[in-house]
1. Check the numbers for mean count of other Cβ atoms within 10 Å over residues 14-21 across 1, 2 and tell me which is largest.
2. Between structures 1, 2, where is mean count of other Cβ atoms within 10 Å over residues 126-133 highest?
3. If helix-only ellipticity at 222 nm (-39500 (n - 2.57) for each DSSP H run of 4 or more, over all residues; to 500) is computed to be -13500, which of 1, 2 is the source?
4. Taking log10 I(q)/I(0) by the Debye sum over Cα atoms at q = 0.13, 0.22 Å⁻¹, for residues 6-69 alone from the coordinates of each of 1, 2, which one would give -0.35, -0.97?
5. Identify the structure, out of 1, 2, from whose coordinates mean projected area of the Cα convex hull in nm² was calculated to give 10.7.
6. Using FRET efficiency 1/(1 + (r/R0)^6) of positions 78 and 166 (r between Cβ atoms, R0 = 30 Å, to 0.05), single out the structure from 1, 2 with the greatest value.
Structure 1
Amino acid sequence: MLYPGHSAEDDFVAWSADLRRHGITEPIEVRHTWAGPTDHEMAALRALGADDQLHPTAKAAVAAGVAAIVWACTSGSFVDGLEGARDQAARLAHAAGVPATSTSLAFVDALHHLDARRVAIAASYPEPVSRCLSGLLTEAGFEVAVTASSDVPSGEDAGRWSADRIRQMVDDLGPLDADVVVVPDTALHTAGLLPQLEADAGRPVLTANQVSVWSGLRLLGRSPIADGVGSLFRA
């Protein structure tokens, strides 16, 4: 996992522990690509996902034995739309010499895996940033029923959210006409929270760190199946 800043990188440790209990033992290594703040502002997000930020860290990870790369940042991968996200991942894979993807593309793959057509987005971001994710998912062929924004200014601020606050964000969507709820932002701690979120929403919920882990395992050739970590890992 290439991860910007310091907000919820420990969530991947928790995800790894949850999956090990189900026999999924591939290690999840987190490597930081950015030492500064992770502001939810368009120019800052483009800087986070720039090649000169990602490629050196990816190459170092591969030199240490990593076999697949996930750019674990939703907003830093969707700001230039679907083609921008695909191009970013392709350049990353070429530079690293191993398969690579991003959280935004992982959401697309996960929604297809669940045969979702209509989605609701519960986003921590300011509205202009949330709108970019809505646009990417629309480009990918999904109908976005609703996009709710919580106007959190940075990843660091999102990383301080409690489980109850995340659940409230999903609950605030209200009655839904959607197949799946999407909760972006890899700065949110969601390990161990999926059963509650899905019970609250009454439908599958996809979170950023969840789909990042799932997609990374698939890059390694795994078809991960596990209980207690969301519908995605049971499909």
Structure 2
Amino acid sequence: MKGLILVAGRSTRMGELTRNRHKTLLDVGGRPILSWMLDALQAEGIGEVCFVCGFLQQQLKDFVAREFPSLQSTWIENPEFATTNTAYSVFLTRDALLATGDSVLLINGDVVLDRRAIAATLAAEGESVLAVHFGAVAEEEVKLRLDGSGRVTEIGKHIPPDRAAGESVGINRLARELLPDLYRVLQERIETAGGAKEFYEAAFNQLVEEGAPFRTADVSGLPVMEVDTPEDYREVLSTISPLLLR
């Protein structure tokens, strides 16, 4: 199992908070978001991580080299980080990750979590698994629908909140058998459908339509939250940080 962390974006919605500091290095409970993430991965036996970087990339490389010297890290630059989205960042990892023959744990770099969220995603039934907060969701979240057996039937921001089972929180276990099809779909969408500006979940949704068996890991009771705005960050500091497993 290899880790894949997406940290290319500028995080413009964060305003002054991220003008000179990468969002994943914002402090939560006395430690950067990225520290929580890498500690959790290593605690669950994942010691090799591929980072897709762009904005303030040297700041991130220096941090990882200094704070996690034992981590086996690979850095892939998204030179178009200002004009592309997560689908393009994932696509750039094709050669590096297909060559390993391993499954992948794909994580958005702005997700606040502790090792319990990683453990739950790794332990869930199924080969490819999306970590989910079940329950009411906001309009802008990445939402999903399930069939009666718990299999994912649709995923994306386009799903009406009243039809969604919950929110995909940005932690995804991807089977090695799925990866060739994932990269195929990403390439098709990038070349023909403006997919470079899409979230990678658009490719997941196409794979679901093609019959890929995505399942879910329930992280509803765990302190997991993606930080997209200053309001999110304040909520993390007040409600999520005290619950993190130290």
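FYI, it's all coordinate maths here, none of it is from the lab. For clarity, every value in this text was computed on a predicted model and none was experimentally measured. Cβ atoms are built from the backbone, for glycine too; each structure is taken alone.
1. Checked 1, 2; max of mean count of other Cβ atoms within 10 Å over residues 14-21 sits with 1.
2. Once mean count of other Cβ atoms within 10 Å over residues 126-133 is worked out for each structure, 2 has the highest.
3. 1
4. 2
5. Values: 1: 10.7; 2: 12.2.
So the calculation was done on 1.
6. Sorting by FRET efficiency 1/(1 + (r/R0)^6) of positions 78 and 166 (r between Cβ atoms, R0 = 30 Å, to 0.05) in descending order puts 1 first.
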